[in-house]
Structure I
Amino acid sequence: MAKRYQLKPIWKFIFVISLVGITLIYGYIVDHSKKSDKDDNDLNIIEKITKKKEVKKKVNLTLVGDLMFEGLYLDSLTSGDDPNTYLSMVADKYFKKDDLTIGNLETTITDNNKLKVNGYGYEFCTPQEVIKGLDNNSVDVLGTTNNHSTDRGIDGINNTIDYLKNNTNIMSVGSYKSKEDRSNLRIKEINGVKVGFIAYALGMNDFGKYITNEESYRLGLYRNPPSYNVITEENKELIRQEIRALRKECDVLVAIMHWGQEFHFEEREVDQHALSRLLNEEHVDIVLGSHSHCMQPIEWYTGSDNYKTLVFYSLGNFTSSDYSLDGRAGPEYVKAYQVALLANIDLELDDNNKVLFNKINTEPIINYFNKDKKDFRMIPLSMYNDTYEKNHYMYETGLNKTYINNLYSRIIPDEFR
């Protein structure tokens, strides 16, 4: 019978100790590995949370009113004025720093062939290099429906649309070449925020001479030619339908409205108040108003469901140069005609995509041209020094910083100044 081999006591002790050591080391490795994985997971969570906080849906908008390029300014271009200089001061302060600059183009654009350039007699057709100057100075969106949209008939409408689309980075809204074009939503996406645009006007100077009922799609109008006296339920329903289609696809909705009465500092009930209620009911966020050629009040319009709409009843002219108005308005409005209002707005979407207005600033902008009717510049009030003030062509008529500040404080509520 074979003899069984037995470990000596000392080797038994060493074996047991080794086994225990291996078990402890294995346990440590497993535990440390789990802990390391947990730490990595925690780190990933922290990184994800940090990244989520850093990606905020914010957008900065600049709003201006009517852009009209009248005869006096066009004459200065033939004398050597640079079309890029006109907006450079305000562009450097606002347009080139914001996300979107928005205004109303109150002119048609020439095709450099049969559409005659003109800035006199309140019939406007503007050279292409002037419009290119807007593009070069970071203007992004222009409303193109207003009482001057048909100053060059259907050709003027079409060429204005085509030039902006094919030669600039500027989006147009409010005039259209076809029903299909009108159904295309106007949306700009910035920093993850989709900003939608829609535009309507009170009518045309020629009372429907060029726009038949069959071609009513060409312009966004809230009243029907030829009388324009009533906003019908049909008009309202069309506006509601178009806004609802846009509202579904955008986060922020801006309506560019050419409305109200020329040369009045106060808004009126018949269209400005009535349409503000309709726009608020459809959850428009911002209303950019124009047509009065002078600034009008700003207010929050709050509907029955507590939705808030920021309404700029009129930002006045943005560019202009008429210093007489051919007797159509008194001295007060001739001066106010040269003072634009600019609004700069910081917006943000919260976690529920609700629009938050973080900051709203406004500043008067002076249409400057010197005593020789040259050197046209748009100058922010904060940069309007004594030299500019005293060399303005209209300084002797009382267009000075005191007048501008008094006008601004009288018309614009404290919370927006």
Structure II
Amino acid sequence: MKAHFGTLGCLAYLAHFLSGNAAAQDPAQMDSMIRRSLVSQGDTSRLKAVFEKARRGEALTVAAVGGSITAGGVQTQDPKNRYIQQVAQWFEVNFPGTKINFINAGIGGTNSYYGAMRLQADVLAKNPDLVIVEWAVNNDAGREIAESYEGALRQLLSAPRNVAVIELFFMHKDGANAQMWQEILGRHYQLPMVSFRDALWPEFISGRTKWEDYYADVVHPKDAGHLLVSKFLTKFLDSALQDKESSLAPTALPAPAISDLYAHCQFSSNEKLNISAQSGWERSADQKFWIGSEAGSWIEFTFTGQSLFVGYDFDKEQPPQAVFSIDGGEAQPLKEDAHRRPIATALSKGQHRIRIEVQRKGELVASPGKLKIWGVGGAESEAAVVATP
């Protein structure tokens, strides 16, 4: 998704924030939230390079990658209120005449495992200058999934364009999120970090503010929530823009804190997803899926890496039983996974073969179910992965 905001959009943006409609708190309360929201300013050299590019009048692309909060969905009634659009609009207000594109690469129900797999195609291929990373809600709060988060960060920070990165942390209604490990990684890479959780949680538990003031449900901010987090982000951008002391030279990429496994991913999806062999499967009419529904039908793919990701969906009407095996090993059940995790890890380096077979238990009570496969990828440490046909 791209946009160029124009004069009327700039005026509307200014009027909105000058009127204080982003939140109803008194000034002292708002100032406290803004202070708490900035977890760390980090190294702003990459961000300052973005500002310099804008001053030269060169077009900018700002992006956000994450889950359904970033995507916005039905929780934000006006797409212009989503935080990535608001950040893009901040750039246009502060750099008049510069064309600002934005990319909303949020996909609901996804975390940094799938994010690391799709980052090249969905974000980096579009040459972003600034990327906001939002997976604090959809990621588990553990080291294992933090490994894939670090891989995504390393992909962004090692891109040729010296991409500026800001980490953004939302939360569940109980206050839980994956911020601890993501903050550890943010400090390791000296990244700016903004936390909606740190800003709002004291307001919620004290009763000064109600959850429903900013959230549409237990996890998704509504328009008011997006506008408030936009204020936190743009206040940080304001301070970085006014800072005249920081260097423009980006800090060298440090050694991994956990690993570089997910910094090297290959992923094939939709019409580019090719098979090694199959029996009883077929392509969907739009070429986006391989579909299997008959008991005993099987399909094989090759992939390279120590971690295997398969993108698939079960037909909800009559889900089939399915198993998978790797390199001829023992068959394991293929289970539904709403949050897209890898189905195999700790594999040896190099090329592998995955076989997926449809099975069915019991008598059919409805029309046959379908298993749809739309992507296969792998991650491998220390060396760039070459995609297999």
Structure III
Amino acid sequence: MSLREKINNIVPIRDDFSLKSLLSFEKTPLNVFMAILSVGLFLWMSYGVGVYLNHGHHAYNVTREHPWGLMIAMYVFFVVSSTGLCIISSFGHVFKIPGFAIIGKRAIMGAILTILAGFAVIAFEIGHPVTMVIYNVVSPGLTSAIWWMGTLYGIYLTFIILEFIFLARNDHRWSRLFGIGGLVVGIAAHSNLGSVFGFLVARPIANGVFYPIYFILSAMITGLYLLFLIYGFRYKLKFPPEIQEFLYKIGKLLALLLAILIFFEGWRFLTAVYGGMPERADVALHILTSAPFLYGELLLGMVIPFVIAFTSKGRATVALVFASITGMIGIFFMRYDLVNDSQLAPMMMLKKREYQLEPHWVDYFPSSIEIAISIGAIGLCIILYYVADKLFDLDYSQEDIHH
């Protein structure tokens, strides 16, 4: 039995898949641009990894005062995307909501690839990933939120891979069972990731119950943005009736979730500023006047997509595809601000004027190598998605429509 037949017995692959088909695609300007961009980003990431392997963490601009940098933010960006796609895909084959089953295979494959891209980024940030895996098993830290994060995401990845395999085999009974498992563990893992920040007692701006809940909400919004982009590119903005109807539904859902997110953010900053608590109120006011928050997170990530989705009642699908580009840029700034803003206030002794100079905000800007690995990982994710689209049949069938 050939290797192809062995793979096909596990998960069906396309009959026409070959190395030639992998390297061939329609040479439209957009496709050529995406190919050049993806390969360029991947090569940029490879360069960054090479420099890191030679110089270690000295290639990064993280310090003892600002130990979490861009690569942590990019890891969060990717795993948020994965969880969001998993949650939205579960509406179909887990909760049986009409119209959502048609995205199952494509959305779950996106969830698998985005979390793999996130793991690729974090592997070059933690220093010793192999050692981490070993000691994660032999000496688990059950009181550590980060230990639970790694463990839960490992289980989550296993579940969604099995979910995709059974979806590809049209075995909806088992795909639903693993879909339920992936959804439950994914939500647990993602809210736990929020708790990594919420448990930071020494960082009042982050400490509290907000982030574990906020992470789930923002993950669903990220998943909706990605679905608009995935299907906008797949059908070149000319959607079949089933896809068009599906996009109408998620357009309305996007408007609702963005309204809730804006409401959440308003109360988050109101409660942070109220009372003038040191290292919470002053940091919150500093964030509110920063360009990354105002123009990146708020305008691009929330306001523009919300206005388009709300005023069109979710039916301006072409406009929402383009708004999802600004939305994903905004989501990136949300993740970067989350990590950076939590570390703005310096860790100091109480008698700060007597023993040291007046404190100032901790400065951090990622090094070129951090940028190369983090942004370059987007190219890795796109290339993996292209290969998966060539290898597997990710499109919906009539059975999916009526499932």
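Tabulated values for the structure
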| item | result |
| --- | --- |
| At a computed 0.10 (FRET efficiency 1/(1 + (r/R0)^6) of positions 71 and 183 (r between Cβ atoms, R0 = 25 Å, to 0.05)), which of I, II, III | I |
| Of the structures I, II, III, the one that 14.6 was derived from, the read-out being mean count of other Cβ atoms within 10 Å over residues 287-294 | III |
| When FRET efficiency 1/(1 + (r/R0)^6) of positions 271 and 295 (r between Cβ atoms, R0 = 25 Å, to 0.05) is computed for each of I, II, III, the largest belongs to | I |
| Structure from which 22.0 was derived, mean projected area of the Cα convex hull in nm², options I, II, III | III |
| Which of I, II, III leads on mean count of other Cβ atoms within 10 Å over residues 79-86, largest value | III |
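Bear in mind these aren't lab numbers, they're just calculated from the coordinates by the rules spelled out. Note that the coordinates shown come from a computational prediction; the quantities given were computed from them, not determined experimentally. Cβ atoms are built from the backbone, for glycine too; each structure is taken alone.
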